[in-house]
Each structure stands twice: as C-alpha cells, then as structure tokens.
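Please find the structures below.
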Structure 1
Amino acid sequence: MTDTCVVVPTIREWECVRDYVANAREYGHLDRLFFVLVTEDFCDTDGMREMLEEEGVEGRVFDGEAREQWYEARGIEEYGDLIPAASHAETSFGLLYLWAHERFDFGVFIDDDTLPHDTDYFGQHYRNLEHTGETLAVESDERWVNVLYRNVEEHGLYPRGYPYSAMDEEVGETTEQVDHVVASQGLWTNVPDLDAVRILMDGDLQGQAQTRTTREDYGEDFVAATGNYLTVCSMNLAFRREVVPAFYQLPMDDNPWDVGRFDDIWSGVFLKRAADLMGHHVYNGTPLCEHNKAPRSTFGDLNNEVPALELNEHVWHIADDAGEDAESYAEAFGAMADALVADDTDYINDEFLTFVGEHMNRWLNCLDAIETGEPLAEPTPADD
C-alpha cells in the first residue's frame, strides 16, 4: 500500500531519484512510495516524468504552472503565495499534496544533491518513526543540541542555523522514555550542512567546506532532550502526517528583506517546540546520506543569510514561550505564529517575523481549506 509521499525539490540533479528508487526496490519498500518532484517551468519536466515511468514508480512532477493548476483545482488559489517559487521552501508544496491525500501516513524530504548509502534507507526511517523505549537523549546548558556533537572536538563543526550564542555549550547525555517519534532526521557524510559564515571560517569560497564528515563522525542515534532545540535539515528527513500543520517550510528568498536559507531551520524549531508540547520526539542519526553539494559562491549564501542572522539568535526564544496550553500541532503552531506577529522586540529586519507569523497562520487556514474540500480526481500527467 502506498503510504509515503517522497518530496524532492529539484532543478538540477533529479537523476538521484533513481538511486533512492533502487535502494527502496532492493529492501522491499518501493510499493509504499509516491514521488512528488517539485520543480520549475524552465526545467526538463518531460525528462522527470519519463524517469519515473522508466523506474516504474508512482509519482507526479509539479513545475510552477502545474502547481497553479493544482491550487485552482482545489479552490485554494489565494494561498498560492505561501510557496515561494525557485526556493528550497517549495518543499511546502509537497506537504500540501500529502495533506490532500489521506492515504499518506508519512512524508520524506530528499534533496537532489544527496545519495543513499548502501543501507536500508527508507526502512531505517520507518524503524526510527516506530521507535519506542529508553533512548539516548542529548542536552546542553544552552538548551541547544549540536547534531554533530560526537566529534566536535576534532572537527569543530556546528550545522547551519545553530545559534552562535549557543556555541561552546556543555553537552550532557541522559536517557528519555520515547513513546512516539514524529520526525526522523538522517544526517550526512561528505559535505556538512554549514552556514556561510562557518564555511568561510573553514576556508572555503565555493559554498561547501574544507572539513568533511564520514560515518565515523556519528555514533548511536539519539533524540534531543525535551526542552532542548536542534537544527533540522530537510535534505534527509522523514515525518508523520500529523506534524504537517506545524511543519510549514517558511517563506524564504521571495520576500522584501531578501531572507533565505532558514526555511527548514526555523520550521525545525517550531516542530521541536510543538513535539515537546505533545510529549513526542525528534529522532536523529541514521540513515545517513551522502551530501554532494555542488560548488557555488559562499558569499551568495552569505547574502541570503545575513538579513536574518540576528533573528535566528532570538526566534527560538519566542517559540519557547508560546503554546503552553496547546493540545494539537495546529494549536501549537498557531500560538507560535501569533507570538511572532505580536513580538515588538527591536531586531534587525524584525518585520520579517511578522511576515513569517502571518504566513504561518495562513498555512493553517490553507490546510483547513484542503481538509474540508471535496476529494478531487488528480489531473493526468499530460494536464500538468
């Protein structure tokens, strides 16, 4: 039974899907997967469809025009601006597609510059989401967990989005009883997921890193302890349907402040806060993927990150004070959205927080509109 929507945002190396399909076929999961490729009008959508057909997998390809048709067919055109074009945040369209089809119990985000290792990729994510029992829990005195903490004394790496004010933390390992995992974050070998400042400090001008990660940099899988935050990167991530209301990939790139590169980071902060409120967990570690980030200007990434660097130091505090009485992921997300809109602290580009909060509330309205609409037959690929 097809119960998993695999979302791949791509304008470049979409052939990586073949490797993930081969992995799923080898380990017996292919019949559970439906692939949604989110792309743009200038890309080879015909080639993408042919690939899915050649591989014998269910799936759809959505460029900009196809997304507009989908919004119109479901009567949600007014929410089309929630998904910025030509932005990594367009993974949110995959969340809308998943939400509109009740057969999907799970979602998986895969970036097009990754490849699976020679292990049971999808099976490990499924096992993580079903994991229960006493589990290694990592915490720190800064209430932030570096997902690369294992070998940090050797490589000194902190992942993209980790607050600078939370560095040099005292790390502690304990255990927590895990009863319900809502997200499984697989980590990465080869090019680490760093922000531009840290890439520059590592001496790389091509948007990658001189320091690389290997399997040996990771040990036992873990959860971030309750009350602690962590960076959540969407390049290798599985999640349950229930978190979609609190997992909107935030509106980056196409905004008046030119803020980019924090879509999955801030959505991860909000997801972790909501999961804590619900008594649930985010699981981290395996399955690893190989991250083969293409060379690009580090300063280009820096230009996208700088407008929100100060906000990133504080946004988690706003989330941390919101939603105490929430009884669902939607209520928790709505409370955090309202807190962002109401925040009157003076930060650089603080108007962007209001912008984000308003979009978060509209995200919840959009999901309600989809949920209450009549089931629709999907357009055929030829109509895309």
Structure 2
Amino acid sequence: MNSLINYLSCAALWLGLAVRAPDLLRHRHDPYLRAICAVLGLAGLCFALGAPPTVGAVNRLSGVPNLAAPITYAAITGYCAASQVLVVHWRGGPRVRRTARRWTLAYAVVVLGIALTFALGDAPVERRTDLDTYYATTPFIAQMIVLYLVAHLTAATVTTVSALRWARQVRGGLRAGLTLIGAGSLCGAGYSATKLVAVGARWSGRDWSALGTTVSPAAAGLGALLVVVGVLVPLVTPRVAEWRRAGRAYARLGPLERALDDLLVRRALRLPRPRFASPATLLMWRRTSIHNALGHLDAYCDRDLYDRTRADTLTATGDPALAGAHAWAAVIVDALRHEAGAGEAPPPAAGTGRPLAPSPDPAALARISDVLAGTVRVPAASPAPSGRTTAGTA
C-alpha cells in the first residue's frame, strides 16, 4: 500500500510538472517558475525514491545497504530548499535573490551533513520502510535522521504559514491555490512531525514505528495531492473563466444566428461547424457566420429605417447602445424579408444610397441578439414615410 501511495503521489506531482513545463520553456529565466517546477519535480522524486521497491533496487544496484536512505533524504532536503525559494519569491521584496541564496546554501549544508553522518555511521541491515525508527539510536545515523526531519519540518511549516497568510490577501483562483498549497504543506509537516514522534518514542524505549510506516506516508501522499492541485488551480482558473465567458457569449448570440439561419443555409454562408472545439472557437465560428450574413444583407439594408428607429429608441430610452441595437435589429429583419422576396434577382443598391453604420462589434452583436430574443424592452419604431415597409422588432 505504501508503494502505491508513493507512486501515485509521484505521478500527481510530475503531472503538475508536465503542465507547467511549457510555461517554463517559454519563460526559462523566470525564477518563480523555476522554483515551482523544482518543487514539483523534487517532491515527485522524493516519493519515487521512498517507495520500498525503489529503495531495494537502489541498495541492490549500489551494493551498499541502505544507501537509498541518504539519497532520499538529500532529495527531500532539495525539495525543502526549493519550497523556501518559492516562498521567498512569493513574498517578494528588495532582497529576494540574497534570501533565496541563503536558504539554498543552508540546505546545501544539510545535504552535506546527511552525507557525512551516513558515511560515519554504520547501518548494515537493510530497512526499506522503518529505517528511521530502527536506527534511531545508532550513532551518526540517528543524527542524519533528525537532521533531515527537522529541515523538512521547518520548510513545511514556513510554507504553510506563508501560503495561508498570503491567501487572506488575494481572491479567486490564486486564493484557492494558496489555500490548497498551505493545507498540503501542513500535511507535509505532519509527515515529519509523526516521524519525529516515532523516533522520540524509540529513544524512550517504546515502539511506535507504525507512525512512520502508516501515518507518515498517508500524510505525505495527501499533502502531495493538495500541493499539486494548488499549483495547478491558479493556472487553470483563468482558462475556465475564459471558457465560461465564451460559452455565455456563444449562447447569447443564438437568437441572432437563428434569425439569419435561412439566409445562411440558402446562400451557403455558414462555415462547417468545428468538431471538438473549445467554447472560444465555437464563438468565433458563430460570429463569422453572422458577419457573413450581414455582409450579404448589406445591399438590402435601409439607412433611413436605421436612423429613424435609432432616433425613436434614443428619445424613448436615452440609451445609445440600446438604440443602436434596436435599429440594427429592425434593419436586419427588414433586409431579410426583402432579400428573401428578391429570390435570384440581383441585389439593389444598398438602402437609400447612403452607407449604413459600421458593422457591429461583438458587444453590439450581443445586444442585437438580445433585442431579437425579446429579452429587452424597446419601443416600436415609427412608421416609415416611404413606400418601403419597415420591419418590426423581434
């Protein structure tokens, strides 16, 4: 079970690394991105190295009993250093680089201490899951264990406090991500804390090794899951929000496209609908179809009707945007009727010979669609004095 937790945690963290890797390639000199990718990569490596099958493979291939332990501890220490560097860049300030270098140097000393204490100690019996408690009273090996656990607990605690403190100052996806990272770091602190408790119990003659073999891995796995989700949430949230906005805009243009549907079909003006497309792509497709139809209707548009309807609506509502949308809706309905009645005859000169208002922008298209859908109240246009019949509103 421990191996499954380790490998699943590693996969989750490296999946997060794969998601952030393209950003790192585009902005390889960004220290913040480098720190995030280092945290994800090293955390995944820690879980991979800590799995009992990996421990056995490293020990067997090296020929040194328990060599996997200092290698894993060094990876954990590297993760701690990356976490602290990430926190430093989160905080910002004038001394970011200096503080980051100090943390990196401090944990480099810890790595050196791990290597030195392992070389001085004696751990002849291979222990794949309970080395911390088994050798808790062995000279130098015990110091190595305490050194890496204290370093990890320090990093996890600082990361937890910093992430949760910053989360109170921001909103949206960043706040959710920081909260998750803080919770994940708290679980990471639980990992080292429970191992320290188990080691302390061993010093007092008690056997609490189950804390280190069951509770600690579970806390570490949950922490890894929360951290990777927390890192991904700020990245994914803007995209999800963009898709939601595009989806709402796409649905809002539905009444306008349905009003133009007969023309789009008869004149083959609609492009093939894209398959498996994002909401943004579908929105662009719908807007393109609408603009194709409006371009074809340009010769049938009546400028007098547009001006008259706009003036009447502006007088009644005082809203220029609504007046323009109402005028466009009336002109479109009128132009569709005349275009359909013309059949295959060539189109007449555009309207009264004067150019119509500029083609509506995306916001104007949405308002026109609202008028056609009847979701906004607009006054009726005044009757046309000329022989050409005006269009009512939808």
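Any read-out appearing in this document is the output of simple, stated calculations on the displayed coordinates, not a laboratory observation. This structure is a prediction, so every number in the text was calculated from the model and none was measured. Cβ atoms are built from the backbone, for glycine too; each structure is taken alone.
Given structures 1, 2, which gives the highest value for FRET efficiency 1/(1 + (r/R0)^6) of positions 183 and 367 (r between Cβ atoms, R0 = 41 Å, to 0.05)?
On the way: 1: 1.00; 2: 0.40.
Comparing 1, 2 by FRET efficiency 1/(1 + (r/R0)^6) of positions 183 and 367 (r between Cβ atoms, R0 = 41 Å, to 0.05), the maximum is at 1.
For FRET efficiency 1/(1 + (r/R0)^6) of positions 143 and 271 (r between Cβ atoms, R0 = 30 Å, to 0.05), the calculated result is 0.00, so let me know which of 1, 2 that is. Could you put the intermediate results ahead of the total?
Working: 1: 1.00; 2: 0.00.
The correct label is 2.
Determine which structure produced the value 0.00 for FRET efficiency 1/(1 + (r/R0)^6) of positions 95 and 263 (r between Cβ atoms, R0 = 35 Å, to 0.05), calculated from the coordinates; the candidates are 1, 2. Mind dumping the intermediate values first?
Working: 1: 1.00; 2: 0.00.
Label of the source structure: 2.
When you work out relative contact order in percent (Cα under 8 Å, 6 or more apart) for each of the structures 1, 2, which one comes out largest? Please report the intermediate quantities before stating the final value.
Numbers: 1: 19; 2: 12.
Evaluating relative contact order in percent (Cα under 8 Å, 6 or more apart) on every structure, the highest lands on 1.
Once FRET efficiency 1/(1 + (r/R0)^6) of positions 87 and 327 (r between Cβ atoms, R0 = 41 Å, to 0.05) is calculated for all of 1, 2, which comes out largest?
Values: 1: 0.80; 2: 0.10.
If we compare FRET efficiency 1/(1 + (r/R0)^6) of positions 87 and 327 (r between Cβ atoms, R0 = 41 Å, to 0.05) over 1, 2, the biggest value is for 1.
Using Cα extents along the principal axes in Å as the calculated read-out, with 55, 47, 44 as its value, let me know the right label among 1, 2. If you can, show how the numbers build up before the last one.
Details: 1: 55, 47, 44; 2: 106, 40, 36.
It traces back to 1.
As an exercise: helix-only ellipticity at 222 nm (-39500 (n - 2.57) for each DSSP H run of 4 or more, over all residues; to 500), calculated from one structure in 1, 2, equals -10500. Which structure is it? The partial results should precede the final answer.
Numbers: 1: -10500; 2: -25000.
Value -10500 for helix-only ellipticity at 222 nm (-39500 (n - 2.57) for each DSSP H run of 4 or more, over all residues; to 500) corresponds to 1 out of 1, 2.
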